[in-house]
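Listed below are the structures to be examined.
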Structure P
Amino acid sequence: MKTYLKLLFAMLVWGGTFTSARLLGNELDPAISAFLRFLIASSFMLVLLYFKEGRLPAITKRQFLPLLGMGLTGIALYNLLFFYGLVYAEAGRGSLIIATNPLLTALGAAFIFKEKFTLIRIFGFLLCITGAVLIITKGDFSALVHEGIGEGELAFIGCAFSWAAYTLIGRFMSDKLSSLAVIAYASCIGTIILLVAALNADLFGAISTLTMNASLNLLYLSLLATVIGFVWFQDGVKALGAAKAAVFIYFMPVSAVFWAWLILGEKFTLVLALGAVLVISGIFLVNKKSS
């Protein structure tokens, strides 16, 4: 029961990142928000790694390149696009667009690792695409032709692609490093990359005027969502296995839409609900193990 509660809490927290980041975006530049989030998170993960393993594991030359790729895609690029997207688009819609990343990961795995793509997974792919287009266009498909896709939606699509790349690159990592070591080192590399973008956005000026509200949102995003959320999800994977723990991920976009409705007052329309059902159903089918 304790494991299930941990997984449920992790999904609630991860869903809340969209609302928290939207609030933080009202005060800080996206590059500064992303950098500060991972500066705090990486510091705590390194401390946690040291106490759990008794040392900071050494990295070989062969391990560094995948870690660099993970830090660039899943930490730096993903978070820049994530915070940027929330400036221009609703949090609930963004969470559902990003939720298509397991589909992109499955497509990448089929292409790179020659994994089988069955008929049921193809049907899931079509459901995901239909749901995502429905969410992006708000049900007006003609708007996609006449007006194109908004900046926020484009950023969230970029998030989905960058997280899929992060996941696929992670498969090249050596088993000699623990999951915590991989995420901690990738986060550190991503933080260094984000520092360059943050310095160009007047990082020190933003820190000197940091409000209590911005500080609380940063702590939520870095400690609760990144450190505790990750560790508790990993505990769930260890206790239940990857397949059973992964089922809880389907609850994350639902949680995100709920928090956006409750705190930001975003409307939960019938079109959004239908898009959510299609996306989540598609993700389930794409990840369904063939019997």
Structure Q
Amino acid sequence: MSPLSTAARPERGPIPAEAGIGLRFPHHQAVADTRPAVAWLEVHTENYLGGGTPLRYLDAIRRDYPVSCHGVGLSLGSADGLDRAHLARLGRAIERLEPALVSEHLSWSVVSGHYLADLLPLPMTEEVLDIVCRHVDETQSFLHRRILVENPSSYLRYRHSVIPEWEFLAAVAGRTGCGILCDVNNIYVSAQNHGWDASAYLAALPPAAIGEIHLAGHSVRRLDNGATLRIDDHGSRVVPEVWALYAEALERFGPVPTLIEWDTNIPTLDVLVDEAHRAATLIAGAARKTDHADAA
């Protein structure tokens, strides 16, 4: 059977507490042909809003893998309100793809109907917290399902922010019932850029809300003033410091579905699979600790 053939779609189970990879267009054929040994796949929802070859590939591939849909354009922090037309398109895609998890970003990217090519940081204030919670509630009500909200990577802070980011994220989860997509690389990048304690950030998140973890690589830029800026570009392997922080996250949260993200300088598929296997080893170790603790 051709990898692009259509067939009846089975019901997918939930995302397992194992390691997966982000499915990107350059790997469609390789994944369809080789069915790599990863537990699940995540796609950017907006890449599959239309029809055509990408959607046919995904329909074929997802018969063998649980899938998570990760949105990048809903703009939960926009003061103008959600784009209802975009939300409706997302809803139709999610209904068709039947993902086990749906996630979005704690950010804004739309102003006056114009989409910006970035996920921009929010001022952490009570007013913005109300806006984000209202939009998360609206999204969950429209989709008839719980979503996960991902912590951002950031390179600047607003002077009038009064709520630490980790408290803001925990408050969104507490007030809306949404889950948290804990991006460990984002925590490390932001902590390095702003002088935060990355371990304290992790410790402030409610374990019961953590539904997924992201891992990715980042780059380091030396600025003219001698300062160092870390850029979350998803273009390289996970660095040792982020692996160490990930081990802390598993120690705190237990085994959690974990994704390897790679969006720029995309390598061959085997590189992503290798990174996922490293995450899987750490997840297995966390599972053994959990089992021993339960048996004690």
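Out of P, Q, which structure matches 27, 13, 10 when semi-axes √(5λ) of the Cα gyration tensor in Å, for residues 46-125 alone is calculated?
Values: P: 30, 23, 12; Q: 27, 13, 10.
Going label by label, the one that fits is Q.
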A value of 18 was computed for relative contact order in percent (Cα under 8 Å, 6 or more apart); which of P, Q is the source structure? Q
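Comparing structures P, Q by distance in nm of label points 7 Å out along Cα→Cβ at positions 14 and 214, which one has the largest value?
Values: P: 2.9; Q: 2.2.
Top value of distance in nm of label points 7 Å out along Cα→Cβ at positions 14 and 214, among P, Q, belongs to structure P.
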Thinking of P, Q, which structure, once FRET efficiency 1/(1 + (r/R0)^6) of positions 86 and 118 (r between Cβ atoms, R0 = 30 Å, to 0.05) is computed, gives back 0.95? Q
Work out the source of 23.5 here, i.e. which of P, Q gives that when mean count of other Cβ atoms within 10 Å over residues 102-109 is computed. Q
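Which structure, out of P, Q, was helix-only ellipticity at 222 nm (-39500 (n - 2.57) for each DSSP H run of 4 or more, over all residues; to 500) calculated from, if the result is -13000?
Working: P: -23000; Q: -13000.
Clearly, the read-out refers to Q.
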Quick check: 2.8 is what I get for distance in nm of label points 7 Å out along Cα→Cβ at positions 190 and 222, calculated from one of P, Q. Which structure matches? Q
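Since every read-out is calculated from the coordinates, none of them should be taken as a lab result. Source: prediction; values computed, not measured. Cβ atoms are built from the backbone, for glycine too; each structure is taken alone.
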